[in-house]
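Values quoted throughout were computed directly from the atomic coordinates according to the rules given, and no laboratory measurement underlies them. What you see is a predicted model, and the numbers here were worked out from it, not measured in a lab. Cβ atoms are built from the backbone, for glycine too; each structure is taken alone.
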Structure I
Amino acid sequence: MTIADEPLPTTPSTDDLLAELREARAQRDEIAAEIERDGEQSVQAVADAVGEATRLFHRYEDSATGTGDFEAYLEFQSQFAELVESLPEDLPEREGFETANEAVDQRTISESDFERAREAIAPAGEIADLLDRREAARERVDDAERAVTTRLSAIDRRLDELADLRRLGDADLSAPTEDLTDPIERYDDAVREAFDDYAESTPVRDLLDLIETTRLYPLVEFERPPDDLLEYVRTQAVGEEPLPTLLSYAQYSGSKLSHYVEDPTAFETTVPVHRTYLDRIDAEPLTVGSPPPADRLEHLAAELVAVVGRFADEETVALARDLESLARREGYDRIRDAVVAEEELTPEQREALKNGEYAAEEERLREDRARLEQALED
């Protein structure tokens, strides 16, 4: 096993995250206050008016200016005047629209008239922009809060790692670690031998059926057989051959293969393409390795008994069954900590435990977590 030991990145810092959250919220509140000053409906009405005025400018500026299309000139003046007349008397910055209308209410309209009209409604445009600015400010707050939440999750992960490291640092290295490692090693050796014998002698269809069955046992992590390969060995006579024979056939030429299988084409399009999968089949998913936590070992052992009992002798099954009892042994976790500490703690980690680096880091992280949690609640 590997001891997780990944300190948090130094950037952005907790101070940076909190500063961004404060600034984002202040910006959001400032914009909300500006909208509230004029009223949501009034701001929306201004935005609609600015949008319509801008549309008219864009549509008619080229055709209604100078000696352009006289009909377009009349349409523009009429539509812009109607727009201004339709605006409520108390609409914020209504005067700007009236000034804009005066700018374009000429016998001929020039580009400079359009420019003066645009400048006249610019203050109204700033009010209209409040809606987009509010949306952007809300997104900024959401992003800032999400960044804080992400950092809190990372802090919790790191605190869990530090707790594991401190526990291992406190491990009793005089504990009888062989009481755990020896039974597991005996079982692992036995199941490897039993599975190798089984894979070399049993029909490959039975081997793949066994592996397929382990889908019912999630802690026994075999890679499931490809569907087409499983179907092939179940329905073809060559499925009666053991795995080594099937792998040797996969190296034969088509003419040679025809002496050993009924349908060489079906074989060549099914078996060789899954050669990598077949080569990787071994007993490792059935082994335990370094002692896992007691509750996992107990559940794993129960699944191993069910799976190993399908192909191994009773002695190997009994060794798997002994693991269930081992997981329930008093002091298992204490001894396991000693095993992991002996096997996995690096000299640097031992030194960090000794000089209090991890303890100081934990204290800093707890302080940061409290500040970040409080900021989200505010």
Structure II
Amino acid sequence: MIKKSLLLLICIFGFLGLKAQKIKTDVLVTGRENWAAALQSASSAVKTIFLYSPGNFPVGQLDVNLPSGIAAELLKKTKGTATTAQTDYIIEKWLDSTKNLSLIQVQEPFMLLSSGSGWKVRLADGRDLRAKVAVSSTPSLNQPLPIDYTAMEYRTSLGSGIYYSGKKTTATFFTLRDFLSPEKENAVYVPFTEIQAAQAAGAIAAYAAFFKTKTSLSNVKRIQGELLGFKMALVPLTDVSPSDSTWRAVQNLTLMGVLKPVVQDGNLFFKPRQPVQIEEVKQPLKDLFYKAQIWFDDNGAGTMTLAKTIALVCYVGNKSEDAVRMVLEKRWDIDFKLEGPLDYTKPISRTAFSILVNAYLKPADVGTDKSGRITR
């Protein structure tokens, strides 16, 4: 009788123990090479589990890519001279100290399986991991797309700057379609073993989990905003650093094609000090804003000055010119310190134009479809 009771207790506690092994999370990232996806997902305020096997943390073509976001932060942490072992140590510590992120290292192989609208992994020790969204790697023969401003898809960029050896260029980008499969919902696939691609995958997964939606319904604009908030360049500009205070404004204008960079020797240059010509911004702004068409009918050619730029943003954005001038006069030496003394008649640089247009017209908020066409 005592043996039967003891056996019953063992069975009960064993059953409870098995139940306790079911671990739920928002995002499950698998594969050591996707450590940046786990980091981004957790940093985007969703619970994330990173499931990986022993080994080194891959960093891709870190020495030839144009770094931004997590890649740039890693270079800063390693000072660009760390050994593989030192880099692994830095990444491990970084992951371990990140809020919302749990690390699980396993020796045995595992399989990612669909489970309802989500995904699950059964580990060899009996633990059952379940997630709303899963991130994993998938072999891809595709290369990042070279930036082409004659097409519209550049507006849907979710990351950039991966070196394309076939074209010898870092003027590349990738889009949402590189990460999703039409056959599998709430699964995000990292197409390139590069930090930028993994970071974008983490943001895509976090968006779906945070807003309780499907990955097929991803809002590209929101994901772009999240990545920009973490200093991930959507346009790979060689001459405007993420540490520059004007970087976000410049990113927004080049992302929407208001000001187009130029490719030289495989790199993309914004040319921040170059004066803005009316002809180069007329059609892009007319495409984005109805009222810009009327303004440019009366201002069809020549060089943009500070006065003309103020008149443009006030007319299109329904602002008071006097109010805008008052703000500029107070903040000119702070926000425009590289522009020299305040002079309304002077030609305006691409940087100053970006700051004003971004602040008063917010072109990056204008909707686009999945191909990059404007939807107003």
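Overview of results
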| quantity | calculated |
| --- | --- |
| At a computed 3.4 (distance in nm of label points 7 Å out along Cα→Cβ at positions 200 and 344), which of I, II | I |
| For 39 (percent of Cα pairs over 33 Å apart, calculated) the corresponding structure among I, II | II |
| Ranking I, II by mean count of other Cβ atoms within 10 Å over residues 96-103, the structure that comes out highest | I |
| With FRET efficiency 1/(1 + (r/R0)^6) of positions 112 and 152 (r between Cβ atoms, R0 = 35 Å, to 0.05) derived as 0.05, matching label from I, II | I |
| Among I, II, which structure scores highest (criterion: FRET efficiency 1/(1 + (r/R0)^6) of positions 264 and 360 (r between Cβ atoms, R0 = 30 Å, to 0.05)) | II |
| Identity of the structure behind -12000 (criterion: helix-only ellipticity at 222 nm (-39500 (n - 2.57) for each DSSP H run of 4 or more, over all residues; to 500), calculated), options I, II | II |
| Structures I, II, by distance in nm of label points 7 Å out along Cα→Cβ at positions 184 and 280: label with the highest value | II |
| Origin of the value 16, where relative contact order in percent (Cα under 8 Å, 6 or more apart) was derived from one of I, II | II |
